[in-house]
Structure formats: C-alpha cells, structure tokens
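Heads up, there are several structures right after this.
Nothing in this text is a laboratory measurement; each read-out follows from the coordinates by a stated rule. This one's a predicted model, so the numbers in the text were calculated from it and none came from an experiment. Cβ atoms are built from the backbone, for glycine too; each structure is taken alone.
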Structure 1
Amino acid sequence: MRSEGYAAPLTLRQRLANYLVMAAAFLAVGYGFIYRDGILSATFPFVNREAGITARYPARWLLEEGGTRFVLRAQDPAALPFKTTIQLQLIPIGSGARPADILDLLDIDRAARLPAYRSLSRTPTVLPGGQRGQQMIYAYAYIDPNPFLQAEPITVRALDLVVLRTGQAVVITYEAKADVFEKHKHYFDAFLRSLTF
C-alpha cells in the first residue's frame, strides 16, 4: 500500500545540487547588477589642449565640440523630448570681474532668448577640484522649434557653475527636463569630478 504525501528524503548529492544552483543564480544576478552599473556609468574622455580642459562625459551621449557659444556640449539622445545637456563654455573677462557679474550677464542674455526664463537661486560653491565659484539654478520653458509638432512647452530646470581663471570665466551648465533634473544630476556630478582646467 502506497502512502500519500510521502516524499523520499533528498540525498546528499541532490541537496548539494540545490545549493549550488541557488548560489549560481545569486552570483549571476550580482554579476548582472555590476555589469549594468558599469555600462550605465561608462564614460569617454574629452581633451581640449587649446583651452586646457579635460573631462569625462557619459559614453552613450552625443558630443559636440567647438561651437561658437561653447567648448563642449554633451547631450543624452535617449532623454526625449528635451535632451539632458552638459555644456562648458569660456567667456573672456576683465581683471575686476566676479562670478556674480558673469551670472548677471547670463541672466540678461537668457531673459531675451528663453521663454518664461526665471533665475531661482544663487549660492557660492566649491568644485570637487577645490575651485571656488558661484552656482545659479534657473528654469525656462522649452518650445520645440518644429511648427508641425504642436507640442506643449516643456519646463526645463538648469544649473550654472561659474569659476574664474586667468582672463576667463568657465561656465559649466547642466540642463534637464524639470521632472528628471534630480534623477539625471549624477551625470553632471560625475562630469564635475572628472573636470580639470
């Protein structure tokens, strides 16, 4: 007569196989997280010997160099409809210039160019390399220039860091859609940590 619900005890080999399968699964998941993190945090070097600037920007981002308004601009092509942007520009300055003066100049320029532009805050800051500067957070409405899309304006939040060096102001800008500003800010922080000038 057969007993219902009775299972034969597992042999030592079966128990060992179960433990090894669970350990292999945990190792595979752990390796996957490490591999994913490595891909997401991968960077490419940027070197501009003429300007004396080196930095690292996210590997999946598009790089544009040497525009009339900037030394470098890196944009995330996956962040649509507004591409998260890190930009670095050099502005010639006189001997008595202060970071606040440069922010005033940027305020005037942007108020004329950007719809619904508002400067939100200004604070002194220190870059990871030890340089002292001024930080400004601002917002504006991005309107797609394509008239056929008929999309709603997008609220963009941005941050400027101004640091002075001999005869130049280094302006480092981070722009992102307002709802992902904090989420994508780690890219900007990593860029700042790698920046030397």
Structure 2
Amino acid sequence: MSAPELTGRTILVTGGTSAVGVATAALFAAAGAQLIISGLDARAGRAVVSDLGPGARFIAADLADLESVDHLARQVPVDILINNAAVTDVDTLGGLYFLVSAVAPCMIRHGGGAIVNVVSEGPGAVAALTRTWAAEFGGDGIRVNCVVTGVRANPLGRRAEPREIAEAILFLASPRASFITGTSLLVDGGADVL
C-alpha cells in the first residue's frame, strides 16, 4: 500500500498492545496514518507508541467499562476504527457496540469511514453486528467488515502470524476495499473448511 492512501487519516486501534494490534498499528503507520492506540496496559501502550513515532498516541481504555469507552470516543474524530480488543463476554461486546455507536456519528459528519471488527473464535455476535452496521451505516459512507482469525487446526498446519492478520485488516480498512462491506473475511488458514 502506498503512503498517500492513508496519509492524514486518523485510525483508532483497540487492543493495540496485543500482537495483532501492534502489527496492525505498524502497517497503518507505514501507510501514513495518524494513530490512536488503546488498550489496558499503559506501559505496553507507551512502548508501542514510542516504536511507532510521533504520529501515534496511547489512550488507556477498558471496553468493559462504558465510561472508559465514552472517554476514548471523545478524544478525536476517527476516520477508521479497528475493533481489535478481545470480545470475551457481554461486557466487552457491549463496549464494542457503544464504541461504534459513539464513533459512527462523527464519521457520518465527516463523510464516512471504515470499521473493521476483529474476532478470533465464535464470531457469531460480532459478525451479526458487522452485517447490521454495514446495512445501517452504508448509506452514510461507512463500510463495516470483520476479520475472523482462527486458532484451531487448519490445512496450513500453523497459526497465523500477526502481520498476516494485520494485512487483512489494512486491506478492509483501505480504499482498496471501497466496495466491500458487511463481510467477514476468514484469516484462519482454512480451518473453516475442516
């Protein structure tokens, strides 16, 4: 991807201190984006931001805490939201829901955007929300997609490298995927075919 495609765009990456979050942030930084990294561990967040350079900052947030979600959403207008924080229970699913609800109106006011939800196993609820949001926000220029990763046995016989998942996230968030919305992209080494 060439740098001009995302230069000047502001990207929020939740779960930004995880291996996939770090790899995703690095790819977006290389593409010229301004980054907001979010996660639970402030020390790890500062280290990630330090590695990314001056176009990045860290905001500690817990998606299971709605006040924290609200604080995160009010920081800066976001062009692209990467929901990479682990969805492990109804509280974090609720946080994901409320973060999208808080960020989407700003995206609409600025002419659109992209949201990529990332989920590992059991994508049912997140995939359903992805399709719902794609239908709801599509007319306002917001594309919503999901990357489904896998940790099960697969025909390739290995786990995905964080960068392989990050490449799929970057593609779905970029202008290259301008006509893709409501899709769950399997990045699982073919586990779904077994």
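Tabulated data
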{"quantity": "Origin of the value 1, 6, 12, 15, 15, 12, 8, 5, 4, 3, 3, 3, 3, 3, 2, 2, 1, 1, 0, 0, 0, where P(r) over Cα pairs in 5 Å bins from 0, in percent was derived from one of 1, 2", "calculated": "1"}
{"quantity": "Value 2.5, calculated as distance in nm of label points 7 Å out along Cα→Cβ at positions 9 and 25, assigned to which of 1, 2", "calculated": "1"}
{"quantity": "Value -12500, calculated as helix-only ellipticity at 222 nm (-39500 (n - 2.57) for each DSSP H run of 4 or more, over all residues; to 500), assigned to which of 1, 2", "calculated": "2"}
{"quantity": "Structure (1, 2) behind the derived value 10.4 of mean count of other Cβ atoms within 10 Å over residues 17-24", "calculated": "1"}
